[in-house]
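Structures are listed in the sections that come next.
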Structure P
């Protein structure tokens, strides 16, 4: 029977079972195969240039997350049918989409931070009101108890929502921004 140490050693480099990783160059090579470039674009968005589908961007972000932090990632995307696209045009489209995604992630992070700080301000207001109601309680009253329960629940929910945004959501956004900005090494498009 294997011990915990043996199990840990066995799974330390588990990525090597799934991806071609060059340990010397610290580059992970990931290959995709699609029938056409149309499969990676969102057809429902009418824009000046093609925009990657959410599914394709989630695949890229997930794969960047799975690769060890010490490695950069090199993508190779192979198409059977190029349609109206050429290989050089796809490089520009890819780079523009990556920059658009980075800008969107940074905007999302900024908006979520603003929301979290607003929630913290609301939490402080509710907390102060709750303390004032506790301190200046004059008589026993049904409405006083209702207000206290309301403020107690509101302060708890608002505090945990703000904490979740600041510590969990921000971490996810920072990781995605870092992965797109630093782990991404290169992309190669090929046509059979």
Structure Q
């Protein structure tokens, strides 16, 4: 097993964030940054929220908190999903694509103000890093092993059905995000911007 050089990972993340103009957020923690990470990948299509939904959610986030940077995070193989979100006509300008190696992804998740994404490995890592973690759950009931995970689920609470993830709307997800970030001290309304 290869040793993980956390100092190198953090140095790379600090440099990366500075290049992306992601401002420091020292209230978050010593290495905190003024960003929200959207975890766009999942292990299968039934756990994958559509790119158009992520684009609409990013637009809501950008309208409510224009000072926050929005990072789309996934593996290198998920770059086509990231590109689809960025190309969506509803997506705001300035989205940041990221396919960092795992050690740097962990550092980025630790530095983020919040994580919003699919039921995935990144969701679990963000929760373990102590970040407010808004998870989009449709195939299985929400994870409940930590209070850091806040669930967005189909309004009919039917899990495991084909296409269930598509019944979760960007407006529904944004309402949970706004309430969570408001709870964290961020300014904002409880309802989506229209």
Structure R
């Protein structure tokens, strides 16, 4: 993973620095890294046990879990202080496993001069697939903010923070028995987390 990040940086940074310095640039692309601190997980499982009786589990857990995330993104600047972008990459969710999310992000900048440093806020929402034996869909949402450092008209570094919520469907294990999907009525896990990150945008 570390080698992949280094390769991506070595490719994207020179491309961004060599791009034409036009204030009217609209299309953007880049890479983003995040450290994720998950602090809460709520689960609601309803299923049939191996013996055939129904089990309903509704639990809340406040445990700390560290995860990482890397995304590639491409987008479009709407005027000077709005951007809409498509994000996709790989992310760890609590102790459940890794997922591949795809999301749209709307970013608002609080200064119209894109050639200077400025504050920002964003809303991010999408879905994805959990990477496990039986892949399942997830839903992801983030609300955050940060500060953009301008290296040039077209090269930026964003320092980011966010609150994020993920909805996923982990494998149910009850008394050492992995419950199959055809014996499962409900299988939801809600994970809350905070993240800090850095993004390179060109």
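Some notes on this structure:
- Read-out relative contact order in percent (Cα under 8 Å, 6 or more apart), computed value 24, structure in P, Q, R: R
- For -3000 (helix-only ellipticity at 222 nm (-39500 (n - 2.57) for each DSSP H run of 4 or more, over all residues; to 500), calculated) the corresponding structure among P, Q, R: R
- Computing distance in nm of label points 7 Å out along Cα→Cβ at positions 93 and 149 across structures P, Q, R gives 3.3 for structure R.
- At a computed -0.90, -0.97, -1.26 (log10 I(q)/I(0) by the Debye sum over Cα atoms at q = 0.14, 0.15, 0.19 Å⁻¹), which of P, Q, R: P
Every number in this text was worked out from the coordinates using simple rules, so none of it is lab data. Given the structure is predicted, the values throughout are model-derived calculations rather than measurements. Cβ atoms are built from the backbone, for glycine too; each structure is taken alone.
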